[in-house]
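Just so you know, all these numbers are worked out from the coordinates, no wet-lab data involved. Everything quoted here is computed from the prediction, not taken from an experiment. Cβ atoms are built from the backbone, for glycine too; each structure is taken alone.
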Structure P
Amino acid sequence: MALVYAGLSWLIHRYFSPQGQASIFFLASGWALAAVLLGGRRYVAAVFAGALLANVMAHVATSAPLWSDLLRAGGSALAAGAGAWLLKRSKFDDSLASINDFVRLVALGGALACWVSATIGSAGLLLKGSIVAAQFWTSALNWWMGDVLGVVLLTPLVLLWRATPAAPYVRPSAKYLFEAVLAFAWMLLVAGIV
């Protein structure tokens with residue numbers, strides 16, 4: 001799990017982050033939330049390990065301070081743990097059986113929980129001098145948007161991929177198709193806002 005997190009992080013930073021800035025989407029945050037939702041709290045430590053590995057790999061050449069990498073890894077782990085906790089308390093069904101579950105995933109696991117990593121990560125950038133105080137909220141907002149989009153794009157795919165069908169293929173009902181279209185429209189709306 002930690003290696004997948006680190007690999008996704010490396011991939012995004014390598015190919016989708018202009019000059020090392022925050023990416024428009026960060027798939028590792030979606031992977032982290034899905035892992036903690038499916039595997040429980042014990043995966044929070046794996047998120048921390050994966051994020052730390054990713055941060056250290058990204059900063060080997062720059063000799064960035066280890067405390068900064070530890071801080072950002074802690075923020076990532078706390079965000080995944082907080083998102084899973086909020087979702088479990090809201091009676092979230094990880095099979096995404098209804099549109100309400102998808103809305104909860106986006107609102108609680110994405111929009112709300114991702115502020116944890118965005119705030120802690122930007123604080124780390126401020127403390128090590130990578131940004132100045134006037135850039136803090138812009139940095140946090142960019143970080144948050146990337147994390148939220150990562151949750152919106154990857155978490156549902158992982159949750160649905162691991163679910164096994166209970167029966168052979170049955171033609172979906174009109175209600176199910178309507179909910180699927182509504183969920184897709186909601187995802188496009190959130191992606192457009194982010």
Structure Q
Amino acid sequence: MSDTQTAVPTGRLAVLLVSVLLLGLTLTWSFLSMRAVMEVGGSCADGGPYVSAQPCPGGAGFIGIAVPLMILATFAGSFVAVSISAPNLLVPMWTILFGSLGWNFLEYAITWPGGVDPGWLICGIVFELMALPGLIAILATRGAMWTSGKGAGSKPTDAGLWWGIYLALGTVGAALGAWSFYSWR
């Protein structure tokens with residue numbers, strides 16, 4: 001650590017912290033809304049001129065809010081994170097999103113009535129393989145992940161502190177996501 005401490009601009013810090021909170025919230029909404037749709041067979045439809053054989057369950061609509069908000073929060077948070085030498089949010093978002101959705105596919109493939117569903121099993125494996133490069137990047141850089149725009153070699157000495165903050169706020173966001181999903185669906 002250097003002997004001089006530089007203050008992090010309050011506005012940037014606020015944007016980063018809100019972005020992390022929103023990531024926890026939106027990742028949870030994505031995970032849970034996917035499960036709601038998978039519970040009814042993996043596809044559904046509501047509205048429009050035709051009657052669907054399978055209406056969407058409560059909570060399925062959260063995905064329409066979660067994904068755009070997740071992308072905006074990730075890019076805004078990553079832009080700010082790099083400007084203050086904190087770990088970016090893109091790699092963890094990618095890893096958690098594809099890892100958690102892959103988990104859903106694998107779980108439902110294995111527990112599907114009538115035996116293993118090969119389509120969902122293949123999707124689960126593909127999603128986990130898509131999450132793997134992000135996990136490797138996090139582990140290989142020991143969590144620093146391109147914090148100053150100079151690549152992985154620019155690891156700050158306080159990356160562990162940032163990850164602790166990210167974990168705490170992401171957990172709060174996930175709890176808010178679960179609460180709101182089950183309350184509003």
Structure R
Amino acid sequence: MPLSPSQLRQLLKEKRDAFADFDQVSLELIRAYRTAWRQFQQQSHTDQLAVLGDEGNRGALPLETVPVNEHGLVPFSEGPWGNREESLVWAKDVLSGITTFAVDGSQIFPSKDLSIPIALVQVGWFENAHLPGGAYEKDIRLELMTPADLKSSDRALAEERRVNIRRFELEIERLVEYIQ
């Protein structure tokens with residue numbers, strides 16, 4: 001079905017206030033986050049750990065203290081290098097001969113726009129041995145989920161959950177393959 005640019009333009013114009021409100025709320029959240037981050041980074045390492053507590057879903061913990069500027073960022077000039085080229089040499093020295101491996105996935109959920117429920121899960125990985133030859137492996141694995149894979153009594157919720165679970169399983173399977 002073709003899209004009518006004039007109708008779309010009119011709809012966007014009619015909904016302009018809703019977009020402006022969303023933008024304002026987002027801006028306020030960003031400001032609140034930045035303020036909280038500045039306050040957090042000005043605390044001692046011990047106080048930071050105390051604020052984060054011992055329980056709950058707190059995410060990552062700060063492992064060490066690092067010098068930060070007034071915006072809570074680690075300035076480039078604080079590193080042991082004077083420019084980007086020196087930082088690349090430093091990284092090469094540190095990582096030379098050390099293999100790194102990363103896996104990440106993505107997915108396309110079933111859509112009501114299609115009459116048949118299908119989903120696509122993709123897992124990509126990157127392995128770099130950091131050897132002088134510069135060789136590395138970068139690849140993907142795709143899996144198509146059929147209606148049978150997605151079948152459940154609560155279609156919308158269950159399908160999305162099944163897709164997310166399958167993505168996680170594929171990521172872990174690939175990590176296990178690498179580790180073995």
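Points to keep in mind about this one:
- Structure from which 2.3 was derived, distance in nm of label points 7 Å out along Cα→Cβ at positions 35 and 123, options P, Q, R: P
- Entry that produces 18.8, 68 once Rg and Dmax of the Cα atoms in Å is calculated, selected from P, Q, R: Q
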